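What follows is calculated from the coordinates using simple rules that are stated; it is not laboratory data. Every value quoted in this text rests on a predicted model; they were computed, and no experiment measured them. Cβ atoms are built from the backbone, for glycine too; each structure is taken alone.
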Structure 1
Amino acid sequence: MYLTVLTAHSWLRWVALLAGVYATVTLLTESGGVQARGRAATLGLVCMVALDLQLVLGLLLYSGLSPTLRAVSGDFGAAMRDPVARFWAVEHLVLMLAAVVIAHVGRVLARKAATDSSRRNRLLVCFGLATILMLLGIPWPGMRGGRPLFRI
């Protein structure tokens, strides 16, 4: 079960990341047309749903499926002194959880906006921040604790 959840979590990150990047770029470059706003809203929704699924899968991994996190929970103090263990125990979780929360807040704030310009700006800021947080929280190859780009 661990490998199935980990593989799904790994592949789904690309959906969340690409939807976040594409929504942000669309919001940055849109000319205010109805099609562009609709496309940005759809991409934002896809990003948010993918982030929610990522969160569920990630919590399954954190709740005991991951052998790395089981080892970390055995001695949390020692894990905080190890940069790789700290990344998995704290940094990855905090950055990704913040991305999920900010994406949700952005959609709520956009729905409550009085004008199209305000709606666009709120979505742009929130999805832009969520995308940056995702980029920072992904365990890229080459970094300490990095993982492969694609799991098979």
Structure 2
Amino acid sequence: MNEATMLAREFSIAVFRLNGTLIHTGNALVGDLEITSALWQILDALAQSSDPLSVASIARNMGLARQSVQRGVDILYTRGMLEFFPNQHHKRAKLVSLTALGTLMLASAQERSRPDAEILVKQVGIQALIEAIALLRKIDNLLSSSPNYRNE
């Protein structure tokens, strides 16, 4: 294995580990709210959109499989955090939006994560975080345009 391949592999492993840490930390923060990091992500994805979204759009925005997002949407709907609307463009693919309870749940999760966010900014620095976000987005765009990429 050459040096470039080893470096790319180490980068991937570091990102996988960070993802695991983020999921574990998120689950610990919101576990008593009876949601998980995955459900929190769905709430956040919806909050970032000014319009209701289809499950497929949420999945695409999050880089996840539509089926896993559908399971999360179904759970959040049964808990009263989401509502469905008809989709003029697709009869079977309803649009999803936050309810007042969903908005409240998201605000509570975000408030709980604020101390960790403040530590991250203080320890890593704003400019380093901006650069890291840009780098991760660049790599995501590169890899998602690869012929090997499948988001189903």
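Looking across 1, 2, the calculation of distance in nm of label points 7 Å out along Cα→Cβ at positions 78 and 142 that yields 3.2 traces back to 1.
Assign the value -23000, calculated as helix-only ellipticity at 222 nm (-39500 (n - 2.57) for each DSSP H run of 4 or more, over all residues; to 500), to the correct structure from 1, 2. Let's see the in-between values first.
Working: 1: -25000; 2: -23000.
Structure 2 accounts for this read-out.
Thinking of 1, 2, which structure, once Kirkwood radius over Cα pairs in Å is computed, gives back 17.4? Here the read-out was taken from 2.
Given a value of 28 for relative contact order in percent (Cα under 8 Å, 6 or more apart), point me to the structure among 1, 2 it was derived from. Let's see the in-between values first.
Numbers: 1: 28; 2: 20.
The value was obtained from structure 1.
Rank structures 1, 2 by Rg/Rh (Cα atoms, Kirkwood Rh), for residues 30-85 alone and report only the one at the top, that is, the highest. When Rg/Rh (Cα atoms, Kirkwood Rh), for residues 30-85 alone is calculated for 1, 2, structure 1 comes out on top.
When distance in nm of label points 7 Å out along Cα→Cβ at positions 94 and 126 is computed for each of 1, 2, the one that comes out at 4.2 is 2.
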